[in-house]
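Read-outs throughout are calculated quantities, based only on the coordinates presented, and are distinct from any laboratory measurement. From a predicted model like this one, the values you see are computed outputs, not experimental measurements. Cβ atoms are built from the backbone, for glycine too; each structure is taken alone.
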Structure P
Amino acid sequence: MSHYPLNKGINKPVEFKGLVGSRYLFLLAGGLGGVFLGFIILRLVGANTYLSVALALGGGFFWVTRVFALSAKYGEHGAMKLQAQSRQPKRIVSRNARLFKGLKQS
């Protein structure tokens, strides 16, 4: 009986053209979707065609290069670490000494 290896990519991160991690893929897709919606809104408002295309291409290029730079700089879990770091308190403020009165010195 032959052995056929299945699921060779199990426990490996999702990778697409150098983007490692699903968070970056979602960032890329969401950003490009936003650029596309911006292009549609510009066209519905009646903006110049060349202006709309130039803004959409510029925004898309900026977004793609920014997401790829973030992926290269921070790696697979870097986006989650940055988000967690921004949610940490900068300092803890205690306005009374009740917290410290119960501590025993050993």
Structure Q
Amino acid sequence: MRTYSPAAAVANLLLGVPAVVPVWLLWYFAANWPLAALGWTVGEPTENDGPLPWLVLGGPVVAAFAGLWWLANRGLRRRSGGGRGYWPLSVALTLVPTGALIAVP
């Protein structure tokens, strides 16, 4: 039986700290354009530039973090022999710091 290594857990928790920025960028983009267009959220009333500046500025930040996260986890998964649950658990552990910031009043 393959297990999730403690090194992978620590690495993903530490990667979760800078992940707060791309997660926020993704949420801001989604809340102001596609979700607001569906009526699920209310867009920022002062946001009148449209989504293009957010895609141009936020896209590279999200892509750079995703690439770094994938490269780190690819190496860790090979060393730890992670099974099918490796990737979902890695995503969940990376989102823990963002969840902690959301939960703190």
## Note on the structure
Matching 55 (relative contact order in percent (Cα under 8 Å, 6 or more apart), computed) against labels P, Q points to structure Q
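If you work out distance in nm of label points 7 Å out along Cα→Cβ at positions 53 and 77 for P, Q, which one comes out largest? Numbers along the way, then the final one.
Working: P: 4.6; Q: 3.7.
Max of distance in nm of label points 7 Å out along Cα→Cβ at positions 53 and 77: P.
Given a value of 0.60 for FRET efficiency 1/(1 + (r/R0)^6) of positions 21 and 45 (r between Cβ atoms, R0 = 25 Å, to 0.05), calculated from one of P, Q, which structure does it belong to?
Q
On volume of the Cα convex hull per residue in Å³, which of the structures labelled P, Q is highest? Present the calculation step by step, with values, prior to reporting the outcome.
Details: P: 279; Q: 124.
Comparing P, Q, the top value of volume of the Cα convex hull per residue in Å³ belongs to P.
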### Message
I have -24000 for helix-only ellipticity at 222 nm (-39500 (n - 2.57) for each DSSP H run of 4 or more, over all residues; to 500), calculated from one of the structures P, Q. Which structure is it?
### Response
Q
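From which structure (P, Q) was mean count of other Cβ atoms within 10 Å over residues 13-20 calculated, if the value obtained is 13.8?
Structure of origin is P.
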